[in-house]
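Student: Structures are listed in the sections that come next.
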Structure I
Amino acid sequence: MARYADPGAMEWVESGGGPLIAVPETVLAFWAGADGEDLATDYDRACEVDRYVGLLPVGDSAALVLGDEPASTAFLPDHGTFVRWCAANSEDELLAGVPDALGTAVWEDEVSWDVPGPVVLFDSAWPGDKTDRTERLHVPLEPGRYAVRAGRAQPGPETWLGLVQLRRLPN
């Protein structure tokens, strides 16, 4: 799999072609990915998300699907944002554009996501109980309700990125 970023600079997660998904750790074992005997697998459900983000039930919780395109994705805790690498000449160029992108992005409508705690971001084709065998990113979210907005921005002439921003809502 091609890597966009230099190892060690940021931790990026990539998929084999389908959407990435952020599943709460407490229900990770309930995500079957592309495995299963049902006609529509969990992976198929994730592929049906036709927006930048969508929520799918998993166990007694919900997972956040990062739809649109299978872009390399990192989480920037200082911004509470998943950054999706659509186009940039370097990781430094992409990350330098994030502050401007957050102010100029074209955002879709927000969704509300109840999170029981930390989540794991990985390729939605993988079963949750096998994420130790693939690229994954642990995101240490506090339990609570989050407003999630997603959009795209072009902070530079050759830099395009997707953004999925999480904002914790008061209880």
Structure II
Amino acid sequence: MVVKHARIDVRTCAGRPSYHNVTDDVRGVVRESGIRNGICTIASAHTTCSVYFDEYMHDRNFYGDEYLHVDLNEVLDRLVPRQTTEGQYHSPGPEHLAYGMAKTDPDYPAQEWTMLNTDGHLRSDLLGASETFPVKDGELLVGSVGSIYFVDFDQTRERNRHVNVVVLGSEE
């Protein structure tokens, strides 16, 4: 059994959920792994992000979002409204706010409003953090219209995010 790890880097946007079709990147990881038969897991280590599987939609809005993503956003807006002020949700509480404000990250300086992302956490909880697919004869089995998406639901600011890919199986 062989295990190969890879990372796909994405830059997210601010002000709206940020969707990224990573299917071709994942296919490249599978191809470069040399694994012929096994499985491939794609996962996010970020708590406001999800990895999910859906059909690719050709039509896009003016922001470049596929219409199916726009539809998903509209459904999630009804289920989990965007957090716009403190106290809208129980989270973040005072202890978590103190923790977040004490973090030192030169790329993302701590500001109280950056902690208003409970909606992003709840949305990613609903969609999940990973997907796993079979690999057969060196090919990722996602069908002819299936696509793997990474989405960041934290709308507070743009960020550099990472998608983790693990391919495991045999090289035969």
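Since every read-out is calculated from the coordinates, none of them should be taken as a lab result. Since the structure is predicted, the reported quantities are computational estimates derived from the model, not experimental observations. Cβ atoms are built from the backbone, for glycine too; each structure is taken alone.
Student: Given structures I, II, which gives the highest value for relative contact order in percent (Cα under 8 Å, 6 or more apart)?
Tutor: On the way: I: 29; II: 55.
The maximum falls on structure II.
Student: Give the label, chosen from I, II, of the structure having the highest value of distance in nm of label points 7 Å out along Cα→Cβ at positions 31 and 111. Present the calculation step by step, with values, prior to reporting the outcome.
Tutor: Values: I: 1.3; II: 4.2.
Checked I, II; max of distance in nm of label points 7 Å out along Cα→Cβ at positions 31 and 111 sits with II.
Student: Using the calculated result 1.2 for distance in nm of label points 7 Å out along Cα→Cβ at positions 95 and 159, pick out the matching structure from I, II. Working shown, then result.
Tutor: Numbers: I: 1.2; II: 2.2.
It traces back to I.
Student: Matching task: -7500 is the computed value of helix-only ellipticity at 222 nm (-39500 (n - 2.57) for each DSSP H run of 4 or more, over all residues; to 500). Pick the structure from I, II.
Tutor: On the way: I: -2500; II: -7500.
Clearly, the read-out refers to II.
Student: Computing Kirkwood radius over Cα pairs in Å gives 17.3 for which of I, II? Each step should come with its number before you reach the end.
Tutor: On the way: I: 16.1; II: 17.3.
Label of the originating structure: II.
Student: Please compute Rg/Rh (Cα atoms, Kirkwood Rh), for residues 103-150 alone for structures I, II and give me the label with the greatest value.
Tutor: Structure II comes out on top.
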